[in-house]
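Enquirer: Scrolling down, you'll hit the structures one after another.
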Structure I
Amino acid sequence: MTYDLIVIGGGPAGYLAAERAGHAGLSTLLIEKRSVGGVCLNEGCVPSKALLYSAKVFDNARHGAKYGVIAGKVTLDHAAVMARKNKVIKTLVTGVKGKLKKNKVVVVDGIAEITGKNTEGYEVKVDKDTYSGKRLLIATGSAPIVPPIPGVKEGIDNGYVLTNREVLELKEVPKSLVIVGGGVIGLEMASYYNSAGSSVTVIEMLNKIAGPTDGEISEILMKNYEKKGVAFKLGCKVVEVKPGAVVYESNGQTFTVEADKVLLSIGRRPVTEGLGLEKIGVQTERGSIKVDERGKTNIPEVYAAGDVNGTSMLAHTAYREAEVCINTILGKKDIMRYNAIPAVIYTNPEVGCVGETEETAKQKGIEFEVAKLSMMYSGRYVAENEGGDGICKVLIDKKHRKLIGVHMIGNYASEIIYGAGLMIETEMRVNDIKELVFPHPTVCEIIREAIFEF
């Protein structure tokens with residue numbers, strides 16, 4: 001049998017593409033080497049949020065006196081947290097498998113290798129079996145970057161150095177945890193393990209945390225972490241990982257910090273090795289598969305979506321890229337746009353961002369105006385946050401008066417930011433947004449309040 005579509009990789013891009021293709025009537029084969037759901041569902045987005053929610057409940061209980069709620073001795077049961085995390089994963093993976101089955105997608109477990117072309121399309125080998133497909137969609141995702149720092153490889157081999165996968169499986173809370181990298185993964189794990197009782201140190205090469213996040217937002221987030229006891233070493237380079245310690249350089253000097261465990265979170269790289277891309281001539285650039293705005297590679301009827309294209313390594317981006325690929329296959333007009341993709345850091349407080357920051361707007365030569373408001377202008381925020389220091393920052397295009405960026409730190413930011421993305425995507429102008437009615441009292445009203453600063 002020759003399938004209409006073979007999807008390689010069962011993460012967000014892969015399973016959603018397979019689901020959409022099957023729903024549209026295409027005979028679809030999905031190949032996944034570990035577990036359907038990929039990194040996001042099994043060892044990334046979802047399990048980390050389960051841990052972070054437990055930490056938030058724990059923190060709220062410990063500090064309930066600020067809100068007139070007095071609890072007795074409150075403890076966090078790490079084993080119970082992990083058990084609940086596993087239950088959440090199982091529930092969601094079961095749901096994904098159910099939707100694939102409903103849409104008649106055939107799922108094969110194993111490692112896929114593209115072996116070449118035939119008269120009907122492309123051949124893909126899994127173990128001893130070979131499958132044929134008229135089209136391929138490559139969605140093999142990404143893996144943690146492992147730098148050639150002395151001691152790192154040995155540390156990974158003996159379980160002392162962790163990646164995003166192992167840190168979500170720790171049986172015990174380490175007394176001290178050193179996190180190499182101050183990006184989203186590192187910060188979210190710093191948040192959980194700090195609440196759980198670890199002494200956490202974050203070492204970051206840049207002079208700020210949270211990568212491309214707005215600089216002012218990053219600074220507020222770091223101050224919130226520091227209040228909770230997390231230590232930050234910015235502008236520092238890790239030069240060696242030793243049993244029980246991490247060695248780093250700062251301003252030409254060498255320092256050592258103790259560590260019962262080390263989390264490596266300096267970024268991720270597309271997974272393309274061993275796929276057999278060279279056998280059909282798929283073009284890559286620095287390990288990423290090159291695609292156009294429709295998800296097409298340089299080879300006819302071969303597509304790529306998700307982290308493997310190296311464009312925007314976010315699960316929600318992968319979902320949309322997958323839909324664009326399937327719509328293109330089905331002959332529907334659709335393109336991928338990246339100007340209004342929200343980004344969230346699910347810490348406590350949460351960070352939500354979409355569109356241009358002041359830094360990126362300046363780099364692109366965009367003339368802009370910015371308005372900034374304390375979240376204390378939101379009645380609900382004041383009611384629910386004692387001593388909160390959140391802000392909302394809004395950027396507009398000076399010439400056309402269109403919204404081009406929104407950046408927030410505070411509770412519910414993750415649930416609010418999509419609305420700002422919708423406004424940017426639809427190119428809403430300041431006066432258009434002023435006419436919108438926001439529910440009251442809500443935290444999302446802060447966007448409207450900030451717009452009225454223009």
Structure II
Amino acid sequence: MLGDYLISGRRASDIAASVEAGVGSGALAPGTLLPPMRELAGVLGVNPNTVAAAYRTLRERGVIETDGRRGSRVRPRPATAPRDGMRMAVPAGVRDVTSGNPDVTLLPALGDALAVAARRYALEPTLYGQEPVVPELARLARAGLDADGVPAGAIAVTSGALDGIERVLAAHLRPGDAVAVEDPGWGSVLDLVPGLGLRVLPVAVDDDGPVPGSVARALEEGARALLVTARAQNPTGAAVSAERAAELRAVLSAHPEVLVIDDDHGHGIVDLPLHSLGGVTRHWALIRSTAKAYGPDLRLAVLTGDGVTLDRVRGRQRLGPGWVSRLLQYTVVELWNAGAVDPTAVARSYGARRDGLVAALAERGVRAQGRSGMNVWVPVADETAAVASLLGAGWAVSPGARFRVASVPAVRITVSGLDLSEVPGLAAAVAAAVRPAAGGRFD
């Protein structure tokens with residue numbers, strides 16, 4: 001239970017603060033079981049409802065999680081300890097393949113587009129009370145979604161994919177609800193979900209996306225939402241195939257109240273078709289970010305979905321930031337109209353490096369995952385040993401713990417900064433570091 005740490009306080013806010021102080025100091029380690037509410041109320045001499053209110057506050061802040069009769073525990077990864085904190089400092093002279101950033105040489109120059117946006121803004125400055133989405137942006141976004149077979153829906157604009165995911169989850173879920181999340185998956189989502197006071201139910205992933213049986217189990221366990229990366233999944237490179245999409249739709253059809261979120265952050269850098277799960281359930285959303293194709297600092301994503309979801313997202317947005325800068329929206333319109341990015345060429349460039357590394361590893365007896373996007377996922381027996389071995393060989397890779405909940409240990413390699421001439425040397429170093437796990441499973 002608590003060891004030597006004593007929870008104190010007479011008010012709910014003080015009790016919650018005492019628990020948070022213990023978590024922050026390390027005295028209450030991840031996984032620590034908290035006392036039952038009535039028991040703690042007796043020790044503190046307060047009403048059990050006071051302790052219940054304190055625990056509720058802690059759940060909403062993402063500090064603890066409650067699992068029925070098994071009680072309340074400190075979360076395995078409190079929201080105050082983000083996975084990005086597991087990044088390592090890359091020593092001088094070591095090649096960094098950890099970042100997850102796009103190849104800057106493939107990003108379009110923004111100067112001309114920003115200049116056009118500035119001139120447009122000068123003619124019609126944005127003022128309070130205007131529509132939050134530039135009509136031309138909505139029209140272009142909707143045309144692209146229509147071409148990809150995404151069900152009809154209005155358009156909202158958010159400050160990137162993660163902002164969109166957060167807003168959609170908050171529009172439908174309450175603290176304590178469970179969310180089915182890819183495992184391995186995007187570390188920021190694995191932090192965001194508990195940060196919202198929600199519970200993560202991990203879902204296995206293979207090259208074709210979430211495994212249907214694993215999704216079905218998560219839904220049977222009470223998941224209220226399912227997050228799916230349509231293409232260029234981080235960290236595995238998975239992409240939802242047509243066959244897998246059909247299987248997932250069949251699973252979801254038995255759970256019409258589940259919220260489904262498609263994350264299409266890979267739009268513009270992949271040449272595989274989109275297979276959206278939108279429209280299978282009553283509430284759904286698809287989020288399409290501009291970050292990977294046009295630049296991480298272009299903080300804009302378009303979002304579509306069912307009417308209720310869009311109304312709730314846009315309504316809450318009006319009460320916060322109000323809108324995403326029209327200067328950014330005008331800039332994206334200009335980039336789209338000018339055809340500033342050739343997705344086929346970009347996908348070919350990333351594919352040559354990614355496929356080259358996967359093939360070079362296979363030649364050395366090492367299995368790796370990397371169907372699309374800019375990352376390669378390599379199962380290992382011991383992450384710490386593999387990362388240290390590769391660092392000694394001059395390569396800094398990402399430990400898989402940043403992206404995992406219950407899946408097997410692995411390392412992530414970002415290929416976007418690689419030159420093709422470096423691939424054989426990197427593959428040889430990886431093979432030397434992970435050969436004991438060459439037969440490891442992805443799921």
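Enquirer: State the single structure among I, II that was used to calculate distance in nm of label points 7 Å out along Cα→Cβ at positions 255 and 359, giving 2.1.
Expert: Comparing all candidates, it corresponds to I.
Enquirer: If you work out relative contact order in percent (Cα under 8 Å, 6 or more apart) for I, II, which one comes out largest?
Expert: Sorting by relative contact order in percent (Cα under 8 Å, 6 or more apart) in descending order puts II first.
Enquirer: Another question, if that's okay. Quick check: -12000 is what I get for helix-only ellipticity at 222 nm (-39500 (n - 2.57) for each DSSP H run of 4 or more, over all residues; to 500), calculated from one of I, II. Which structure matches?
Expert: Source structure: II.
Bear in mind that the values in this text are calculations on the coordinates, not laboratory data. This structure is a prediction, so every number in the text was calculated from the model and none was measured. Cβ atoms are built from the backbone, for glycine too; each structure is taken alone.
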